[in-house]
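Just so it is clear, none of the values below were taken in a lab; they were calculated from the coordinates. Only a predicted model underlies this, so the values are computations on that prediction, with no experimental measurement involved. Cβ atoms are built from the backbone, for glycine too; each structure is taken alone.
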Structure 1
Amino acid sequence: MAVHSPLPEGLGSEFSVAEAHRFGVTPSRLRGTDLDRPFHGVRSRRLDEHLGLNVYEQRRARERELIRLLSLRLLPGQFFSHRSAAILWGVPLPQRSQLAPHVSVLSPGRAPRVRGAIGHRLELNRSLPTECAGVPLTHPACTWAMLAADGMSVSDLVIAGDFLARVNRLGYGRPGAGTPPLASLAELQAVTDLGRWDGAARLREALPLIREDAWSPRETLTRLTLIRAGLPEPALNLDVFDTDGTFLACLDMAYEQFLVGVEYHGVQHADRYSQDVERLAGLRDAGWTMIEVTRSLAGRPWVVAARVERALTERGWERQS
């Protein structure tokens, strides 16, 4: 095994060649086998930082890493766009086999040509470049519209839109109350109205399904399941109190008129099983019928819809012919 001389402490886990030269690192050292060369002019130390992650998490971590590495060599006027910008904004996205970052410039500039990356030339009103944590990238609303070109389904576009348009309203135990949405519904509408997007029909179909109070992709998918089954749309994240005014729960989805609630139990609920049992018991004591959706059940959406419809029917709801 080759023995490599230690790199200067001032260099991080990833760095540009120019930065390494300022620290006195020689060209031969930069060719060391302990360093990755994801892009021209960029090096990163080979670390086992993704051990312990599942395959999906490893790919997502690697995708974020490539974006971070490419940011070290962005030229003035270049910015991240499309899926890469969405990842930087934190948007939940489906997995893709292509990990190459998307980097853009404004028209009439020439699309960047970077080995291992995808270059674009964009109009100003279709990108509205801004910054997130000091990294240049497209505006959240424009980023959302670009996602349709990645072949995302209507459901995935609604999930992304729900995340961007979330209004962090005041409520019992709500994190980040008062934080504005990354992109308002009006902004999403405005970019959709520009037209001529790849996948524009899916954008137009997804837009009216986006809500400002959705909190997770699975909750969004459950809501879409109910709507597509012809059931009434539930209220989202409804705070429920008993007759004495004591807070009982914030329900993922609720039909308050019929006292029917729908809760999605994600992985995070495994650590608070006993609290969930007591919370649901309190809701049932208060007269609520609760439909619990697990990850396993989410794969059978017709069962979810049937259970909710039965509960609503038992409480007096009638399907319109």
Structure 2
Amino acid sequence: MEEKASVKVTSSKEVRRPRERRRYNRREALAGYLFISPWIVGFLVFMLGAMAYSLVISFSRYSLATNVVKPAGTANYQLLFQDPKVAASLANTLFYAVMAVPLEVCVALGLALLLNRVGRGAGFFRTVYYLPKMTPSVATAAVFLLLLNGNTGAINQALAFFGISGPQWLIDPAWVKPSIVLMTLWGVSGTMVIFLAALKSVPRELYEVASLDGAGPVRKFFSITVPMISGAIFFNVIVLTIAALQVFDQAYLLFWRDQTSASPEASLFYGIYLFQQAFREFNFGFASAMAWVLFVLILLISLVQVRIGNRFVYYEGEKR
């Protein structure tokens, strides 16, 4: 009888434990949702709601003066294919993305590799390298306007010291995009931090075994470092590509701060033209259509990157 009673007691406890766990999980989930509720409300009101409204406007003619929305069907999207500035600005944006993203990845990875080798004073150097990321865009643009001045800029003066005639960075159409890339590289420290964290997680034992097998630094980098941090590379490429396709503040502050540009054809990016249509021409229907086309384009490019990138990314614990 005592044995049966003990069995009944233990069985009731075992039945009670899953219920207690479910209640605990519910409380944990409720607490989590309460903590993130301000973000959820902000996303629904200021992001998802605004996106839905812009989608409606993209099929309409919206007058800011009368605040009247008139249906226009697909007229705004048809105008996108008829406006030559849309194609030109999109081509400039894609060219800038192809130029900027690989350079940002290489520079950020190079800085992370240097910082990963620092012993004493590592915290100081990490702080110094990260400070440019904290600089406001307006202040950064003011500095680069002085650095990239074709006549008195510090960059051209440094090139002249070596007997090289520097270009007109802010006027010559061939050097407009490289000048924006230089300004973009100034804030590459955010990407550098991600790479540095990935490098810190690479097991030291792999390098020791490779050294015993006679592998040199280059072989170690391509056979160990790159595969082990491929997830971070994949993530940064996608994030930097999305940012490059939305480039606005660098180009606007360098070339369009006075509403005019010395080289309008080369410095007209998709985000700049969208801004002009929305807040200078007040053509909100057309601007909303441009925004949704950019959204679809970024989505398609990201899907292609994910499809291709997953073949080369190493995930620890995943069976291949």
Origin of the derived value -23000 (helix-only ellipticity at 222 nm (-39500 (n - 2.57) for each DSSP H run of 4 or more, over all residues; to 500); candidates 1, 2): 2
With relative contact order in percent (Cα under 8 Å, 6 or more apart) coming out at 26, pick the structure among 1, 2 it was computed from. 2
Once distance in nm of label points 7 Å out along Cα→Cβ at positions 129 and 305 is calculated for every structure in 1, 2, which label goes with the largest value? 1
Match the computed value 268 of volume of the Cα convex hull per residue in Å³ to one of the structures 1, 2, and report its label. 2
Ranked by distance in nm of label points 7 Å out along Cα→Cβ at positions 153 and 177, the structure on top of 1, 2 with the greatest value is 1
